[in-house]
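These are the structures, in structure tokens.
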Structure 1
Amino acid sequence: MAFLEQVPFLKRMLEMGYTIALVVLISGIVGLVLAFPVKWLWNFVFGSVYSINVFQAWALNVLTGILFGNKTNGKK
């Protein structure tokens, strides 16, 4: 770690990488937690025809976010 103290740019890039990895990990966990209500609702409505697991619910949640997400251009 003495090398990182000598190269401040490298230290800053490493810290930024840790931050990005933490944000991606937390986003994934929050996404999975929010997929459970989608799974339960889907299985309640369509359970007799087709039931889904939590990863399919997560993918469905992402897909609906892409299709029906907020489409503003920044103007009010």
Structure 2
Amino acid sequence: MYIVSITIEKRKKTVPEIQEILTKYGDEIHSRIGLHTVKEGKEYIIIAYTGNKVEEFIRELKENNNVIVNFMDTD
């Protein structure tokens, strides 16, 4: 399992694009927690990712300049 943290800047503009990626990989996402800060305009998402396509998932997220992604392998 991987733990993926996503920081999204420019929340209102960027979240719909990221939501499409999360939906695409939805079968491989065990759980997720979303936190947003209205004042800062940022969204934070923590994901427990259990699929085999983590590199592809991370790459797609990082293609957006308003997204910072960190992850760790828990095995």
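Name the one structure among 1, 2 that Cα extents along the principal axes in Å of 63, 37, 12 was derived from. Walk me through the intermediate numbers first.
Working: 1: 63, 37, 12; 2: 36, 19, 17.
Going through each structure in turn, the value belongs to 1.
Compare relative contact order in percent (Cα under 8 Å, 6 or more apart) across structures 1, 2 and report the one with the greatest value.
2
Suppose distance in nm of label points 7 Å out along Cα→Cβ at positions 11 and 59 works out to 3.1; of 1, 2, which structure was it derived from?
2
The value -9500 for helix-only ellipticity at 222 nm (-39500 (n - 2.57) for each DSSP H run of 4 or more, over all residues; to 500) was derived from one model only; which of 1, 2 is it?
Of the structures listed, the value fits 2.
Upon calculation of mean count of other Cβ atoms within 10 Å over residues 19-26 from the atomic coordinates, which of the structures 1, 2 produces 10.0?
1
Throughout, read-outs are computed from the coordinates displayed, never taken from laboratory work. Note that the structure is predicted; figures quoted are calculated from it, not measured. Cβ atoms are built from the backbone, for glycine too; each structure is taken alone.
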